[in-house]
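Structures for review follow.
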Structure I
Amino acid sequence: MENAPVSKNFIENIIDKDLAEGVYDHVCTRFPPEPNGYLHIGHAKSILLNYGLAKEYGGTFNMRFDDTNPTKEKVEFVESIKEDIKWLGADWEDRLFFASDYFEKMYEVAVRLIKKGKAYVDDLTAEQIREYRGTLTEPGKESPCRNRSIEENLQLFQDMKDGKFADGEKVLRAKIDMASPNMNMRDPVIYRVAHMSHHNTGDKWCIYPMYDFAHPLEDAFEGVTHSICTLEFEDHRPLYNWVVEEAEFPHPPKQIEFAKLYLTNVVTGKRYIKKLVEDGIVDGWDDPRLVSIAALRRRGFTPESIQMFVDLVGVSKSNSSVDYAMLEYCIREDLKLKRPRLMAVLDPLKLVIDNYPEGQTEMLTAPNNMENEALGEREIPFGRELWIEREDFMVDPPKKYKRMFPGTEVRLMNAYFVTCTGYDTDEDGNVTCVHCTYDPETKGGSAPDGRKVKGTIHWVEASHAGKVVTRLYENIVDEEKGVYNKEDGSLNLNPNSLTTVEAYVEPCLMEAKAYESFQFVRNGFFCADYKDSKEGAPVFNRIVSLKSSFKLPK
């Protein structure tokens, strides 16, 4: 039915209501990461959600770095985040902002709060502030500094700005309610002294706003209408609203919370990834075993596959975990008709066709993708000696084994029927070479007399084969033990998370460019690594195997 109603998520319903009631006459969303690490798959959901809502309602999407904490922020992280968001396809056009651009305006708001009697300078230490805050069952206790005069607070705050106090010696707190059932409303700290250089403002400031004070102001300064964030900020919403109301913005933004995206058995914590990088267990924040957006891009995931994944997960108010297999399903679905299916042998065994002319090579025609004729055809060399997968030959096979064994006839993919006539072994009995004969009448993979074969195996012609490094990945953590060690909180690492294999491939694969991906017949989807590939010598990362345990819900 063309006119069937489209099911909307709860955020869209809120926006529809706001527009209908005239609360806002447009939609402006934003993505506000802190530049203290690389983005991961969970951030992709937030990016695509915020950008998608702006597009859906003909509104605007802002990119803003929430850079209020110079102790953890780096230009490296700023640049990586920008690259990730562009790659995902979220276009901020000319609206790239930094929270630090607003430091002067934030300071002015803080002064205004002091003048309204809504903020005060406190001398209590961080530990004393915690003690005075109370508990979930007991109200907090007012600071002895809470009732300082407006004049004294203005002077002390100016002194803080002028660098007259050491780190931690003074803070500015909002004056709200020390008996509030919401701990976030018990006179939260909104400014602290921190004599540190900032990546954007240098040494201009020695006081910095706290996140819960700065964030709502940033949204308000930019005219954001709907501040979409994750559920852990739900208890912070009253403070968010208090800040923008006390700052007297005529059309304050509305905070709406949604459930985070959790993937089972993956590492997303920045401090854990930082340790993996520092300990040399991974080769950077973009190591293909991680789920940072940069790592997924390097491994060979596509923006379309991540969009599909985010769409399948959906938007809700309930936290839940999603199986990593769903993400793998999405990349398989995205690539299976887009990418050529080429032959590569990862565990090589020599196959000699004894009745094929020595020194002869012929070119055979093969489809690039049997399910998508638009990808065309290619020429592949064929000769007397080939490489096949070791698992495609057995001396004494079990029942139902349909590949090569002595006396059986099989099809060489896109080539000929061959019959196994024998094999060679080393002194330990290991098979070193398989011998066969071919039927020249079966070129193209079918017999003129109509006879059938049960097995088809792939191959690479030996004299023209390219030799490449392939990397096979497993989960970086031991799934049976769980991600974290219960005793000390460390990661339960999988020692077999990376296997490096030298493979023989069709000659055309030697020209693969960085990020170019292919299906290697029966072995999975692979992508040329952007870091370690060199011209004429690609290194291939396995994106995903071909088999999946994941079933799309009906």
Structure II
Amino acid sequence: MKNKEIAKIFEHIGKLLELKGENPFKVRAYYNAARTINNLSSNLGNYTSTDNLKNIKGIGNALAEKIIELISTGTLEYLNRLESEISPEVIEMLQIPGLGVKKVRKLVDELGVQSIGELEYACFENRIKLLDGFGQKSQEKILQGIDLIRSFHGHMLYSDAEILSDQLLAELKMIPGFIYLSTAGSLRRCCETVEQLVFIASISHIELDTLENHLILLDSVKRIIEHENNKVTIGLYNDFICILKFFDEEYFPAALYYNTGSVEHVASMNVYAKKNGYEIKDDGLYHNGDIVTIHNEQELFDQLNMAFIPPEIRENTDEIEAACSNGIPALVEDTDIRGIFHIHTVWSDGSDSIAELAKASRKMGMEYIGISDHSVSAGYAGGLSVERLKAQWDEIDAWNETDNGIYIFKGIESDILGGGALDYDERILDKFDFVIVSVHSKFNMSKEEATERIIRAISHPSVTMLGHPTGRLLLARKGYPVDIERVLESCVEHGVAVELNANPRRLDLDWRYLRLAASLGVKISINPDAHDISSLSQYRYGVKIARKGWLAKKDILNTAPLEKIKIILSG
């Protein structure tokens, strides 16, 4: 083992000890030893005993023994033990450029941040810039650092994959010869996270080798990993993988369907299709062994005598049976959304004023918005005292007294406290137009404790909706354990809507529970959880997930027009 490797290990140990809050002298001993070893002219591998090593300034008996262990075994038991005592997600945060141990400790101790994903989310909620010793520039640098180091286990958030896909599609369309070009795979099915991009294309008058020469010149392309037959595997500059598959023009519709998947859905479709002599392959639709000419996916379903199955729901639940019996509902569309709730302003941890957010929402075509800053217990997010609440209400009342083309509802995102109680007393809670209740702390609960805590909050007569029901952060944190069915049943009992938090880092409630919610009669509110003007449009990610959960316009609370939503909220 080389000196630099040993020095790096000792420096890492110093950081771990500092993270744990160990004695500063002990911490400094490892940092000093790392510097000493880095500057040595002789190779530590030549030292065979601790006595020889102790002659080096700054290397005592304990450090000498660890050096011998590293040289002889290549590992260090002390390091392994230290790493087992600290969350690996916290250790991973040390990789972020410019984020040293002291700052990581402060983030963990004061904000409860436990992973890069949670840190990123805290940045987007402007919690970092509000923390003493950080500020706006620190928050921006942390986000830049996260972008540099992270492609979380090869997965990417849907929203990030969509941006990357759009960029690459625009570049591909500059190559001459494309007839058809479409996204496929999990991105087309609107999955919450995406493992790789898949494009299906038909192209004329160009050989694969020539195409490869075009591809390598694209801004997004780092390298061509391999090409075989009709498939090119591309490595992008962020190390994400893209699969580009080519088919003759007449085979494109069936190829698009086949490569959209899911694999389980296509397999089940083929079981159904084969009963009538059909087979769907990567290169076309066949009937009794002969290719069938189709011009689009709709014609594929027509051939099989079934209704069109939207890409979002092709997940091998019971969509095939539903398509055979006209049981697939007309899924909700972006244009069905008439207003948006769960918006944070400069009054708590948002970046923009109420007026700025209202004007931007009006420009998006909304009839109403619901302002819901954080409640008083959320000190980390500038939670509102009763005095500040009343001042905010005055501002909203003044807006609504003028014909501004969009109505503002007065709301709050109230923390669900440890036992299920809410912030503020009854007199204050009763004055809101709507109350969102959310868990923001004490995640380490048993399933029973979490469920009872949420149900108690839901039962409060002032509560309108349950926010981000499981508390998950995609690619960062699993949700707390909770009996979703019991929670949904309680929502029905108390007339409480459930939020589909459209922030692409949450997308919570999970689409797998949405059909259950609809079947029970729970209204879903698609909320952007916006903290600035740009994130208002996040509601459309929620629409995608609502479609994936088979939801129709009638299932969504905020598809109601203004006058109807006023009646609903006042009831």
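Looking across I, II, the calculation of helix-only ellipticity at 222 nm (-39500 (n - 2.57) for each DSSP H run of 4 or more, over all residues; to 500) that yields -12000 traces back to II. Where does the value 0.90 come from, among I, II, when FRET efficiency 1/(1 + (r/R0)^6) of positions 161 and 465 (r between Cβ atoms, R0 = 41 Å, to 0.05) is the thing being computed? It must be structure II, since only it matches. 19.0 is what came out when mean count of other Cβ atoms within 10 Å over residues 81-88 was calculated for one structure; which of I, II is it? Matching structure: I. In terms of distance in nm of label points 7 Å out along Cα→Cβ at positions 305 and 521, the structure with the greatest value among I, II is II. If Rg and Dmax of the Cα atoms in Å, for residues 337-504 alone computes to 19.9, 69, which of I, II did it come from? Computed on structure I. Looking at mean count of other Cβ atoms within 10 Å over residues 409-416 over structures I, II, structure II comes out largest.
None of the figures in this text is laboratory data; all of them are computed from the coordinates on show. The structure displayed is predicted, hence computed values, not measured ones. Cβ atoms are built from the backbone, for glycine too; each structure is taken alone.
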